[in-house]
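Readers should treat all values here as calculations from the given coordinates under stated rules, not as data from a laboratory. Since this is a predicted model, take the numbers as computed values, not measurements. Cβ atoms are built from the backbone, for glycine too; each structure is taken alone.
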Structure I
Amino acid sequence: MMSAQAGGTYLYAVLAGSEGAGETELSGIEGGAVYRITAGDISAVVGRVSRARLRPERKHLLAHQAVLRRLMEHTTVLPAAFGLVARSDESVRGRLLESQELFREQLAHVAGKVEMGLKVRWSTPNLFDYFVASHPELGAARDRMKGRHDIGREELITVGKLFESLREADRQAHAERVAAVLRARDVDLKWNPVKGEAEVMNLSCLVPREGLDAFEKLVEAAAEGFDDHFTFEFNGPWAPHSFTELKLPATSAQE
């Protein structure tokens, strides 16, 4: 087992071939050189770091993303999650040899594509009041409590659960409506957990790099079916983190 204080080989991405993709012009985490390790027809883009465990500090995260952005300008990548440090270059090379077919399959799946994020939110000052107005059963339950001083805890819990169940049902219905528009154009989707009561959906979308304008129009088409109580936000392009699985557990310097 290596100490967290010991250095290692930091992994940025895996890609096909041995030809350069602009990485030699970059400085990586801790200002170190970025270089390539090749095994067979698969390469890893890496750099040396002084610690086996890196804190997700802003400067480190920015350096990691800068390397990925530069690589994406030249080729298709399997991006590594932040903080993956191997014991040595040789341990990375060994895993590349062991996982050639897996990496080829993943590279083929995301070839020429990038990840876009899409979030939809309810845009209303008070979500409960919005649901009262749009769901008669919730409005009736709320009205039964108006002006009363004997409202018990169980009754409040029942109304709260009704609100939550209606919200979840609407989330699913709205998400399926949006997903149907995207899937009709063969957009690959990953569903991410929603955050906060006002978030309707949080999607990761795999789209052709050359089709970003078409994706924006597709989102606009999906939004046409919703009124002003909803906002659509998309972001990217990003490396396709949600559609690849790049793990090198046997080489981890943190073990």
Structure II
Amino acid sequence: MSTGYRELADELRDAIRRGVYPPGTTLPKQEELAAEHGVNINTVRKAVASLEAEGLVTPVRRRGTVVRERPPMKRLGIERYAKSKWKYGLVAFAADREASGRDWKRGDQTNKVRKVRADSKVAEALSMKPGDVVYERARLVKDGDTPTHTLTSYYNPAHVEGTPLVDPKPGPATPGGGFAVLTLQGFEPDHMVESFHARMPEREEIETLALPAGEPVMILERRTFTKDGTPIEFALGVHAASRFEWSYSFQLPE
């Protein structure tokens, strides 16, 4: 039976997983693959395109088709928000870095702060009205030179006006980040709701996160509340799917 592109993709995928083509190496030229497997060049192109869509390989100019590096960073669950961390100067993204055995520096997070009109989702999350003015704090976080995710938080101006949360300098708002600032303002975070879903990225997200062809993004929505249920933050995160390992540790309820 002749080899089709699906069968060839299976063979190449297996070779990648067995380490025949380690991360960072280049696959043989398409002409060489065609000759080696006894198929035509169109079959090779379709097989490689299939692997690109899976995120296993990516085309690199002047190099060819490169097997993608997969050193995912841990993205912790509830422990990344432990008060014992941010009250003593360790913000959530830095907690992820330390859990992953990676260094971090203040400049790994850049900020853009502005006042915007709340859309219906932001307004609902903050118990405000659509069109009300809110603060938008948009961050881009990098691991070295590689962008990992964006995180955009929205705040009621009455909670954060005049605080470091509305200062656009690079890095966390304070050593303890936004949660520490809110606590000093009398709005200590007590509980939150997070939801996730996956989708394909928009054009701007592809450019901002330097995403290879075929890579999806993980979308995080986070709502944070005080003990009495006052909403104090709504955050929207866009994460490069292959750059994180989502890790959760929790006690099973009775």
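Overview of values
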quantity: Which entry (I, II) yields the derived value -0.37, -0.55, -0.73, -1.09 for log10 I(q)/I(0) by the Debye sum over Cα atoms at q = 0.07, 0.09, 0.11, 0.16 Å⁻¹; calculated: I
quantity: Computed 18 for relative contact order in percent (Cα under 8 Å, 6 or more apart) - originating structure among I, II; calculated: II
quantity: Structure with the greatest value (metric FRET efficiency 1/(1 + (r/R0)^6) of positions 26 and 82 (r between Cβ atoms, R0 = 41 Å, to 0.05), set I, II); calculated: I
quantity: Highest-scoring label, criterion being FRET efficiency 1/(1 + (r/R0)^6) of positions 74 and 178 (r between Cβ atoms, R0 = 25 Å, to 0.05), among I, II; calculated: II
quantity: Among I, II, structure where helix-only ellipticity at 222 nm (-39500 (n - 2.57) for each DSSP H run of 4 or more, over all residues; to 500) as derived comes to -12000; calculated: I
quantity: Parent structure of the calculated result 4.5, given that distance in nm of label points 7 Å out along Cα→Cβ at positions 66 and 130 is the read-out and I, II the choices; calculated: II
